[in-house]
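These are the structures in question, set out in turn.
Quick note: the coordinates plus some simple rules give every number you see, no bench work behind them. Quick caveat, the model's predicted, so the values are computed rather than measured. Cβ atoms are built from the backbone, for glycine too; each structure is taken alone.
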Structure 1
C-alpha cells in the first residue's frame with residue numbers, strides 16, 4: 001500500500017512538472033510566434049520592395065506603391081525618448097522621497113493614487129491632452145521659444161505619454177528602493193555619510209539594476225501606446241524637425257488605417273510590417289536593458 005501511494009505521488013509530481021514545462025515553453029515561444037506571424041503577413045510587401053526602401057525612405061503614398069516608414073519610426077522614437085526625459089526624473093525623485101524621506105502614511109496614501117493613475121483608460125488621457133496639454137503647448141510653451149503652432153505636436157504627445165507611464169515606472173522604483181536592506185543605509189549613516197550621500201552612493205548603486213528594469217518597462221509601455229498619443233500628436237506623415245512639429249508614430253499609423261485597408265493586400269502587408277518593426281524595436285530596447293543589467297551585476 002505504501003509503495004502504491006509512493007508511485008501515485010511520483011506520477012503526480014511528473015504530471016505537475018510536465019504541464020509546467022509545457023506552459024513555460026508556450027511563454028518562451030510566444031514572442032517568436034508573434035514575430036513569425038507578423039513576418040509572414042509582411043511577405044507581400046517584402047517581395048515587392050526592399051527593406052532598405054521601406055525603412056529608410058519617408059514617402060508614404062500607398063496608392064502609388066510607396067511605403068516609406070522612416071517618418072513614422074523617427075516620430076515614435078522622438079516621442080518615446082522625450083516622454084522618458086520628462087518622466088524619469090519625476091519618478092526617480094518621487095520614489096526617493098517616498099521611500100527615504102516621507103512618513104509611512106504618505107506612502108500609504110500615494111499607493112492607491114498611483115494605482116488609480118495606472119488604471120485610467122488611455123482615451124481619457126487623450127481627451128485630457130486635447131483639453132489641457134494642446135492649449136498649454138500652443139499658447140504658453142511654444143511662444144516662449146518663438147514658435148507658432150496648433151499645439152498638436154510631439155511635445156504634447158510626450159507630455160501625455162510621460163504622465164501615462166509615470167505610475168508604472170514609479171511603482172517599480174518604490175519596490176526596488178524598499179527591497180534594499182536597511183542595514184546598508186544604517187551602515188553608511190554610521191560611517192558619517194549624509195542622507196543624500198547615502199542615497200547617491202548606496203541606494204542608487206544597489207538599486208541600479210531595478211532602475212534599468214523600470215526604465216525598460218517604461219520604454220516598452222511608451223513605445224506601444226496608441227490612442228492617447230494619436231489624439232494629440234498631429235498625425236502628419238513627414239519627418240519631424242523639432243519637438244514643436246507634428247508627428248505620426250507607428251502605433252497611430254496602424255490604428256488609423258488597419259481596419260479600412262484590409263481589402264488592399266499591399267496596404268495590409270505594409271501595416272503588418274509596421275507592426276513587425278514596432279515589435280522588433282521594443283524587443284531591442286528590452287534586450288539592451290537586460291544587457292546593461294547583466295554587465296552592472298557582473299561588475
Structure 2
C-alpha cells in the first residue's frame with residue numbers, strides 16, 4: 001500500500017489539503033502504476049503511486065506533460081505535485097471526468113496533433129531519458145534520425161529481447177532488418193517533431209468537449225511514429241486521420257514505415273509482457289524484409 005501518512009503531508013506543503021478522514025479509492029486501468037482518487041478541499045486528485053524506483057518515471061512524465069502543454073495546442077492534465085514520500089513515489093494530477101468522443105472532437109484532435117508536430121528541434125531525442133511503460137527509453141540527442149531510431153529504439157529493444165531469452169529467430173531477422181533500414185527512408189530527413197511517444201487509445205480521452213492526452217513518453221522524432229502507434233491498437237476514428245492528413249499530409253513511404261515504427265512498440269511489449277508478442281514481432285520484421 002502507498003505510504004499515505006507521508007504523501008498527504010507532502011501535498012499539504014503545496015497547499016493541497018486532503019479531506020479529513022477520507023480514504024483514497026483505487027482506480028482501475030493502469031498496467032504500470034497503482035492509481036487512486038483522493039478527495040481534497042480543492043477537488044479530487046488522480047494520484048499515481050509506486051515504489052521509490054518509480055520516481056524517475058514520474059518525474060519524466062511531469063516534464064513530458066509540461067513540454068506538450070507549453071506548446072499551447074493539446075490539453076494535458078494539470079500537474080499538482082510529484083516526488084517521494086516515505087517509502088512511496090507519487091504523482092498527483094487534476095481529476096478529469098471523461099465523456100464519449102465524437103467526430104468533431106476527433107477532427108479537432110487530428111488537427112491539434114499535426115500542429116503539435118510542427119513544434120520541432122534541430123536534433124532528435126530529448127534532454128533526458130524517460131520510460132515507455134516500465135522500459136527505459138533512451139533519448140540522447142542525435143543529428144541523424146536513422147542513427148537515432150536504429151540504435152536507441154530497435155537495436156536497444158532487440159538486445160533486451162536477447163537478454164530476456166527471445167533468441168535465435170528474432171535476432172537473425174532483426175539483424176537483417178537493422179542493416180536494411182536505410183531503404184525505408186528517402187534523402188530528406190524527417191522533421192524532429194515533438195512527439196507524445198506512446199499515443200495509443202488508452203492515453204487520450206475526451207473531457208469538456210476536447211481531446212486530452214496523458215501518460216506521454218516524449219521525445220523529438222519522426223511524426224510518423226506517433227501516427228503509427230495510433231494504428232497499432234486502435235482507438236482513433238477516421239475523422240482523426242482525415243483531419244491530420246488535411247493539416248499536414250504524410251510523406252511517400254509512410255505506410256511501410258508505419259510497420260517499422262510499430263515494431264518498436266511490439267518489441268517493447270515482448271520485453272514487458274512476454275512471449276505472447278514474439279510471433280507478432282517476427283511477422284512484422286518479415287513483412288518489412
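Computing helix-only ellipticity at 222 nm (-39500 (n - 2.57) for each DSSP H run of 4 or more, over all residues; to 500) across structures 1, 2 gives -22500 for structure 1. Taking Kirkwood radius over Cα pairs in Å, for residues 218-257 alone as the criterion, the highest value among 1, 2 goes to 2.
Figure out for me which of the structures 1, 2 the number 2.2 belongs to, where distance in nm of label points 7 Å out along Cα→Cβ at positions 74 and 234 was derived from the coordinates.
On the way: 1: 1.2; 2: 2.2.
Derived from the structure labelled 2.
Between structures 1, 2, the calculation of mean projected area of the Cα convex hull in nm² yields its largest number for 1. Which of 1, 2 yields 24, 17, 9 for semi-axes √(5λ) of the Cα gyration tensor in Å, for residues 146-201 alone, as computed? Comparing all candidates, it corresponds to 2. Match the computed value 2.9 of distance in nm of label points 7 Å out along Cα→Cβ at positions 82 and 250 to one of the structures 1, 2, and report its label. Answer for the origin of the read-out: 2.
1, 2: which one has mean count of other Cβ atoms within 10 Å over residues 170-177, as calculated, at 16.6? Don't jump to the answer; show the numbers that get you there.
Numbers: 1: 20.6; 2: 16.6.
Clearly, the read-out refers to 2.
Here the criterion is FRET efficiency 1/(1 + (r/R0)^6) of positions 10 and 266 (r between Cβ atoms, R0 = 35 Å, to 0.05), and among 1, 2 the highest value is seen for 2.
Taking relative contact order in percent (Cα under 8 Å, 6 or more apart) for each of 1, 2, which is largest?
Numbers: 1: 26; 2: 18.
Max of relative contact order in percent (Cα under 8 Å, 6 or more apart): 1.
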